[in-house]
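Below you'll find a set of structures to go through.
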Structure 1
Amino acid sequence: MNDARMAPLQRGDALLIVDVQRDFLPGGSLAVTGGDRVIEPLNRCIALFTRLGLPVFATRDAHPDDHCSFRDQGGPWPPHCVVGTPGVGFPPALRLPDGCFIASKATRADEEAYSGFAGTDLERRLRHQRVHRLFVGGLATDYCVAQTVRDACQRGLAVVVLRDATAAVDAEPGDGDRAIERMAAEGAVFVPSTGLFD
């Protein structure tokens with residue numbers, strides 16, 4: 001944590017976990033290769049933020065069964081994270097704390113939303129908690145993480161991406177790396193989650 005923007009954890013910091021849902025994990029309908037490896041570092045961070053009294057937020061896809069992103073509706077993806085199915089849920093291994101605010105996105109059939117800020121109450125909740133710096137991990141690097149990070153940066157938040165707590169779809173080889181370059185260009189800082197414990 002030698003970047004000047006990487007001061008020790010303090011009031012005004014928050015952890016945001018993006019879309020760590022069953023359908024994006026191995027065995028899910030839109031599984032991210034290696035997606036389950038983000039759970040252990042995220043759990044360590046959840047425990048740390050909780051111990052320090054810092055807020056933890058999470059986002060999730062919560063689609064109707066006729067969502068516009070689904071292939072049978074002309075979209076690019078198989079059905080996933082449909083409300084009322086197991087795939088929309090968080091895995092039992094992810095230890096979200098009591099009181100964690102969950103932002104549900106892409107809840108309307110005719111609207112896609114990769115960013116956790118799109119059509120949700122997330123920004124208002126962060127402002128209410130007086131969050132200035134957001135630590136982000138989750139799935140997937142090249143879609144929902146990247147869009148959420150972009151929107152957080154554009155809203156004036158300092159953003160730290162937990163590099164070992166994200167995983168990419170890589171629908172095209174290199175998509176994850178290109179997303180990291182875009183996030184860095186927006187002003188995001190990348191650190192391993194272990195750096196928070198130094």
Structure 2
Amino acid sequence: MFVIGEAVVEEEIAREGFACDTLKCKGACCTLDGGRGAPLEDSEVPELVESSKAALHYLPEERRRIIAEHGMYEGPVGQRATVCIENRDCVFVFYEEGVARCSLEKAYLNGETRWRKPLSCHLFPIRVSQGQRTQLRYERISECRSAVERGTREQIPLYRFLESPLTRRFGQAWYEQFRSECERRTGANG
């Protein structure tokens with residue numbers, strides 16, 4: 001473990017190779033068993049509601065019906081998550097050629113919204129938890145084996161792969177300090 005600003009960082013984050021390979025994993029992170037969708041920060045709920053207007057047209061009718069009947073998020077304040085379908089798919093998932101895709105992200109990438117997707121999704125496989133200090137941990141799951149293999153093969157460290165969401169969460173100055181410390185720990189040179 002090491003500390004950068006407000007965050008305690010798990011050592012493995014500095015050392016792991018990682019680069020998503022959705023053609024192999026089929027977007028598994030959006031369809032994990034467990035009964036809860038993507039964790040949401042309370043401040044993200046208005047962004048989710050606003051962005052869903054553009055994202056809905058990417059979803060099949062069944063998903064739009066579920067959102068109309070059950071809403072797009074659930075849980076009490078401080079413990080919200082997107083609605084999950086059959087204890088598996090996030091309600092915002094649609095499929096393209098057998099790969100689970102995020103309709104929120106599709107709307108963002110097509111310039112229809114300013115909000116990309118929940119931060120918990122953008123940061124995955126890093127999980128952020130709050131305690132006395134913010135903690136960053138690497139959630140290793142078998143579904144991401146191809147991402148680890150690709151990142152290792154292509155020499156893309158997890159901390160570089162997730163530069164955008166880490167900067168989104170902690171800011172550019174924090175990320176630069178974090179990257180520098182990861183490089184120092186691994187002997188990498190920028």
Structure 3
Amino acid sequence: MASVIAGTFTVDAHIFERWGAYENFLNDIKEICAILQYRTNHRFELDQRRLEVAHERIKAHESAWLEHLLPEGTTHLSHLKLVSIYVEALAELGPIAVCEAMPTLPSGSYQDGGPGHYAPPKPIEARELRKFTDGQTHMVAWLIGYHICEFFEANRIDRIDPYVSRTTDEFETDLVSGLLSGRVSAQALHLILKALFLRD
């Protein structure tokens with residue numbers, strides 16, 4: 001089954017370059033919230049000021065990693081490191097609030113491909129909906145990060161073994177619980193992601 005995040009924004013090899021500009025990052029997060037709102041019938045409220053501060057911290061953390069945490073001469077961060085920094089900053093600032101179900105679906109269609117092109121997606125199970133209401137920004141941030149990692153990992157040409165998703169509901173719940181505790185750093189997230197996607 002495809003991720004709930006699938007189709008909510010464009011992932012390509014240049015996503016981090018594109019997200020270097022706050023306006024592009026903001027637009028993608030807005031689109032993600034709008035589509036998730038449509039699919040879940042819950043309100044996804046975005047605090048743009050908090051998102052802007054999160055983006056500023058992301059850029060600062062990227063520079064700090066390059067200057068202080070990696071071997072001299074390192075010029076760029078891997079997708080796993082970048083995702084770790086993004087997830088940590090979003091979890092820390094909490095710019096997305098997931099609220100109770102709306103009385104009716106929003107006017108206008110946020111389906112993949114544009115209005116009117118596809119039938120509405122199947123309703124998300126109550127168990128999946130609870131992940132958003134319980135996990136809030138932390139859940140959304142994790143799903144975005146994992147979805148980006150999947151794109152890069154599925155397209156790697158330096159691995160013998162094909163990419164196979166190894167995440168589970170239990171793992172996802174435990175990871176988001178860790179993020180909610182405020183005790184999971186970007187460095188810890190990087191190690192978790194590295195282990196999750198490890199293969200020959």
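FYI, it's all coordinate maths here, none of it is from the lab. In this text, all values refer to a predicted model and were calculated from it rather than measured experimentally.
Worth a mention:
- Parent structure of the calculated result 19.0, 55, given that Rg and Dmax of the Cα atoms in Å, for residues 56-135 alone is the read-out and 1, 2, 3 the choices: 3
- Structure (1, 2, 3) behind the derived value -6000 of helix-only ellipticity at 222 nm (-39500 (n - 2.57) for each DSSP H run of 4 or more, over all residues; to 500): 1
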